[in-house]
Structure I
């Protein structure tokens, strides 16, 4: 019965994939987890849940993990999904838990052929939220290819490092309280760094659902920013 349910979920998710441009495909899995196809490369971002949810996709060239929390890191799932040539990237705190992979800490970058991955800080600013994500533990990511620049916020508030980004083609922006940032914080930051296409994700949490429609409305006047909504849940 469980396998049948997983198969149905996989089929539904595949219908929800978005093709941004030739060679760029994204499909949500759940909450903070998604799969990107960038040219010939497949990225699994924060793979958790059941490993079977990822079997419909090509084997990952990269697995990116942003933080140690359970909705971003599941060692058993990463163990099951990685192949002999998969490049696993995470902050040192994640690599310590996995016991393998390449550590990439805040403000560092590594190049793998035509792919460069930058670790963008992710952390809380608001006094009452500081305990959730201290600066330096987790990573957001900027993926730079020959054709695209993709920003993944991870769990963060509207930090200066996010607001300073420029020339971003696709951005994945979190917005769930009390752990990350409010819808208004997210919209304010996006209006400042102006990605061409923005996807709200990671917007549900315990007793809280980020209002993605309010987020889209707040960006309505920005003609150079397109908001796209996917089925994350």
Structure II
């Protein structure tokens, strides 16, 4: 086990060495133009997020994504529109400046104004250790998206049995202490995303990254805005 941990640390260190920083937005598109049916609820532009204020780098309530990821998401949207659902986007490309804002917020253990909404069962001091906050985010590579489903019949978000950005086991896609319908709703989203080239993670039902992302080693830092 000890050898495995050492190997993992070395692998992560090597990957960090090869990581590049960029402010070049030429490979990105405005998501609502590439996928016209999406609904936007850009939480980090608002004050309703785990920090409780607009996050650095979010200058407009728009979503940006790499061209390749946007094409794949258009295929997801087209499939789900036919089934009566629209995609609702919470976050897509996230500048490194926003990630830095998260890190600085996590260091301030006295700032817990949003605790009751997003991490009621956790002490803020464990957010780094348990992986909820990190110094790098796949979102900054531009091909990761956080989203849910909007039911066109009921005109409401589909009930996923848990809310976006909640820090806890209820957010795990395979969490079983929710209703069968809530679990099935998660699978509608998950199966469509996987079918069209996105990979999920084990801790957040809303989070997906394009498998063959175009910039796997580049972390971008241009602001989220339409121009």
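A few points about this structure:
- Among I, II, which structure scores highest (criterion: mean count of other Cβ atoms within 10 Å over residues 179-186): I
- Answer label among I, II for the case where relative contact order in percent (Cα under 8 Å, 6 or more apart), calculated from the coordinates, equals 27: II
- For distance in nm of label points 7 Å out along Cα→Cβ at positions 155 and 203 computed as 3.8, the structure of I, II it came from: II
- Identity of the structure behind 53 (criterion: percent of Cα pairs over 22 Å apart, calculated), options I, II: II
- Comparison of I, II - label where FRET efficiency 1/(1 + (r/R0)^6) of positions 51 and 147 (r between Cβ atoms, R0 = 30 Å, to 0.05) is highest: II
- Structure from which -9500 was derived, helix-only ellipticity at 222 nm (-39500 (n - 2.57) for each DSSP H run of 4 or more, over all residues; to 500), options I, II: II
Laboratory data are not the source of any read-out in this text; all were calculated from the coordinates shown. All figures in this text were calculated on a predicted structure; none of them were measured in a lab. Cβ atoms are built from the backbone, for glycine too; each structure is taken alone.
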